[in-house]
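Nothing in this text is a laboratory measurement; each read-out follows from the coordinates by a stated rule. The shown structure was predicted, so the numbers you read here are calculated from the model rather than taken from an experiment. Cβ atoms are built from the backbone, for glycine too; each structure is taken alone.
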Structure I
């Protein structure tokens, strides 16, 4: 039992260390030695637990994605009456709130949201995993919602609606250091995030002809 617990803690420490370093430097600039040093373990532990650095990086991406996969947009569509304007307006708020919480919740390590952008900046297996398992299903669910709101909406407009609604949120993650420096904060405060939510939701609801809520 003690051996299993030690192994679990070592795996978690390696994922956390690799995630921190990838968020700071980008995956391509992270060495096995740096990961082991940050995790406080022997470099051989990476091969023992993951089979190599590439599989460890995949575990980092899966760790980051798990919370998003546990709260998919498709589930939110089932929780609201999306055939009514009020239900559509409510689910817009729920989606925006979900994205903000998953990126900026203080219950999750700060490196999680930064890793998202390190993954998406470069072609390769990690981005393919992220796109296939998370981005494509999310876009499909949002297209379904936008078509319920406006059956005449085509794929290109639905994509633009998705992009316009979510870009301010992801910009706050991608440019976190610069924005926090301007705000003189270490992390985004709850009031700031709530104001962001309200502004994005109201703009989206009005643009789609939905009642504000």
Structure II
């Protein structure tokens, strides 16, 4: 994935899953390929080293240098860069190093929800992720409009769509609906690609930050 291997001669985006769980990376890859405009090439990667799941501040800190290394190796080779994690891991560093658009699925998902809904809920995985996401919501100026809820299920089990994970997701969505939220933002890469299915299942608008991030990058890079 060095810049000589992929010179920017066409429409090309890089999607980074910052954990090392290849099952999550494959879920993100399938979802991104379904969302992206035909004719745009995608590379979807994860670091070779780092945390298997990013669920705590310690996991986040451990992931940062490996994500920065990936970005440094890919600099200049892509028209846009997406962090497929509901966090802004290494986003500031990437924007300093790159001239192309850079966005996380967290920022893209929250801004997409805010554009269409007065109130909305981010549903994430573990409780330990809630303070970090809540802080991001505040950074984006959405604290009065957005609630963050956790299913209490880890990233790996969420991506595997176990019965326990699906029951917990349904409970979180029901709580969101009861609170008056107009939409649910999927707050983990482990949910990537499930927007349409969940919207139909719960009769509530769902927003996939990966889809929103791809839309942003394609618009910013190719318009």
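Which structure, out of I, II, was helix-only ellipticity at 222 nm (-39500 (n - 2.57) for each DSSP H run of 4 or more, over all residues; to 500) calculated from, if the result is -24000? Derived from the structure labelled I. Structures I, II were compared on mean count of other Cβ atoms within 10 Å over residues 93-100, and the highest value belongs to I. In terms of percent of Cα pairs over 22 Å apart, the structure with the greatest value among I, II is I. Work out the source of 3.5 here, i.e. which of I, II gives that when distance in nm of label points 7 Å out along Cα→Cβ at positions 133 and 205 is computed. Structure I accounts for this read-out. Between structures I, II, the greatest calculated value of distance in nm of label points 7 Å out along Cα→Cβ at positions 37 and 141 is seen in I.
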